[in-house]
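Peer 1: Listed next: structures, encoded as structure tokens.
Every read-out reported here was derived from the displayed coordinates using simple, explicitly stated rules and does not represent laboratory data. Since the structure is predicted, the reported quantities are computational estimates derived from the model, not experimental observations. Cβ atoms are built from the backbone, for glycine too; each structure is taken alone.
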Structure I
Amino acid sequence: MKVIAKGFLFMGLLFWGLGLIYSLSKLIALNGLGNLFEVQSPISIDTRIERDSLDINIYYTYRVEENEYSSEYKMFAEYFNQCEIDTIIIKYNTTFPMVSYIEGVPLKIKRQKTGIFISSFFLLFLLLIWRFSKKDKWVKTYEEVGERPWLYSDDKSIKNPWKRLKADYLKSIR
């Protein structure tokens, strides 16, 4: 049981740690923490805007040095109107050309900051649970569950616990 608990902890730490690294690296590449990278407007741009009653979807494709990159923005129409954008200007990172944003719409930066916050919260949560919980009590509790006679039928010939529970239930309703 300790191995299973450690496995789940490791998987959780790995998942939320990779999420934190991804969000932080994307935020840095978008110049969300300062002007670390040079940004330019691409020469060749294709944009398409789809409007719903509530949403605006902006799809754009741009070309940099024979490579074609595409991205999209999905946002509420109210948010787009708050940004007060007359023309859509695409900017891309010259070091990492696949990273781009629409000038005047900080939506991608906000998403990365939210990702950093959520990942950090769950990493801290997992670490605090692992540090301050009584792991031996957990292991003892979950090992005892398998030994409770009222959960399983007396018929030990049925190996699958779900089938034993179903067989026991069917006996009780007859």
Structure II
Amino acid sequence: MNFITKHIANYQIKKLFTSPRNKQFVKLSDAKTIGIIFEATNSETFETVKKFIAQLKEYTKNVHAIGYVDEKLTPNYSYIKTDIDLFNKKELKSFYQPQSPYIKTFIEDEKDLLIDINFDQKIPLRYISAASKAKCKVGIHVPENEPMHDVLIATTQEQGIGFYLQQVVKYLTTI
């Protein structure tokens, strides 16, 4: 991705911060609908998120995840299609905006919680997060996420996704 394309994509994402939404803090026990976005290129990450979805189903009825595969083909992971949708580079418009109808539905659906698992700050996932109408958005504490998320969890990539997800559950159940 060249500098100009990345700059234009980030500008478009920043414009989405001003989109109106019904912003409120939602505890995990009160959430009826949860959305998850994550980078699904790595099979280990995919499996971790799949287990996390099973854990979340103990708290709520409806969990739906969108995974971005940073390749031209989507791998054949074993997963339940109703819980996870995957998209890849072929499904992006100019400036890395996802164009699938199910992603548009995911964005427009006013979920109680959106959990953003995007350690590498992939632009298609940032776009979904910024555009989402979710009431409460949770993300990794990095400067790019400050205007976009309501709850930021301080963690590092070295600590791993498992640790980050533990912290998400910890803070959303105790606050």
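Peer 1: Where is distance in nm of label points 7 Å out along Cα→Cβ at positions 34 and 58 largest, in which of I, II?
Peer 2: Top value of distance in nm of label points 7 Å out along Cα→Cβ at positions 34 and 58, among I, II, belongs to structure I.
Peer 1: Can you rank I, II by relative contact order in percent (Cα under 8 Å, 6 or more apart) and just name the one with the largest value?
Peer 2: When relative contact order in percent (Cα under 8 Å, 6 or more apart) is computed for each of I, II, structure II gives the biggest number.
Peer 1: Which of I, II yields 1.69 for Cα Rg over 2.2 N^0.38 Å, as computed?
Peer 2: That value comes from structure I.
Peer 1: Could you tell me which structure in I, II was used to calculate helix-only ellipticity at 222 nm (-39500 (n - 2.57) for each DSSP H run of 4 or more, over all residues; to 500) as -10500?
Peer 2: This value belongs to structure II.
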